Structure I
Amino acid sequence: MRTSRKLLASLAILVGSVLLLRVNGWFGLGFVVALPLSIVLWLDYGRELREIAQPSRARRLLAFVVGVPQVLFGLVSLVAGASIVVWVLYNSLWKEQPEYSGGFLSFGIGPVLALFGLGLIADAFRKTRPRDGA
């Protein structure tokens, strides 16, 4: 479980850089790098926990706890993407708002964001192919 060590290191850098911001503002770069890295490592760690062939009760609970923020992140992505799609459809088909400047095909990243959120939600608790080891 090397991913767990990487996740702990990125979280330590995240917290340490915030605490060291009082010393020098350049420590903010640690936060900028460690935040997306810790999110990606969190997702990888949850997937790694779900791949264990016969997990103990504690590891199953840990896999569930690690999967909850992934579901919340997926829900935020799904709602944001669906909101963009609904906003474009409303302004194109019903009544155009003054602040709307796009056309009918200006969905942008909305559909992709909604599909990404659905994928995160589906992957959060899916048991993938088992692997041996602890």
Structure II
Amino acid sequence: MASVLPTIEAHLLEVFRDALTDEGVRVVYGYADAPQLVAVFTAEWDREFSSLGPQPTPMNESFTIDVVIEVIQPTGRDMKPAADRVWEIFDLLDEAIREDAHLEEAAFDARFGKGRREFFQTDKQQGARIQTSIAGTARV
């Protein structure tokens, strides 16, 4: 039995790209350089066996998929524009996940759970980043 993660991740990339079509945000698998980026990053899963015995065992697979949302701007002193924009992107993705019926068919209770927002700055750029996780459960 294969993990549900490849299917869920592929679907999330499609949902994210559709939600951000007109936003100028690059959506990638892994990570890349871009002024505005959404990356499907790391993933974890845990299989929960429902019964024991000679019959094939039904399982649930709990999963967590980490997503990075990043907005980078030329160096300046005001971080608020990058923070505002990273939250706008997060809101668009959150809404898309909540409204996606196909995700509900593949995995129940798949939603953004835990996350954090941080700022960063180098000599040439500054930005804001949200690191968040989509957690859910699927039947395997």
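Where a number appears in this text, it was derived from the coordinates with a stated rule and is not lab data. No experiment lies behind these values; they were computed from the predicted model shown. Cβ atoms are built from the backbone, for glycine too; each structure is taken alone.
Can you spot which of I, II the value 2.2 was calculated from, given it is distance in nm of label points 7 Å out along Cα→Cβ at positions 25 and 113? List each step's numbers first, then the result.
Numbers: I: 2.9; II: 2.2.
Only one of I, II returns 2.2 for distance in nm of label points 7 Å out along Cα→Cβ at positions 25 and 113, namely II.
If distance in nm of label points 7 Å out along Cα→Cβ at positions 49 and 89 is calculated from each of I, II, which structure is the one that comes out at 3.6? The partial results should precede the final answer.
On the way: I: 3.6; II: 4.2.
Going label by label, the one that fits is I.
With FRET efficiency 1/(1 + (r/R0)^6) of positions 105 and 121 (r between Cβ atoms, R0 = 30 Å, to 0.05) coming out at 0.65, pick the structure among I, II it was computed from.
I
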Q. Can you say which of I, II returns 34, 14, 12 when semi-axes √(5λ) of the Cα gyration tensor in Å is computed?
A. II
Q. For which of the structures I, II does the calculation of helix-only ellipticity at 222 nm (-39500 (n - 2.57) for each DSSP H run of 4 or more, over all residues; to 500) return -24500?
A. I
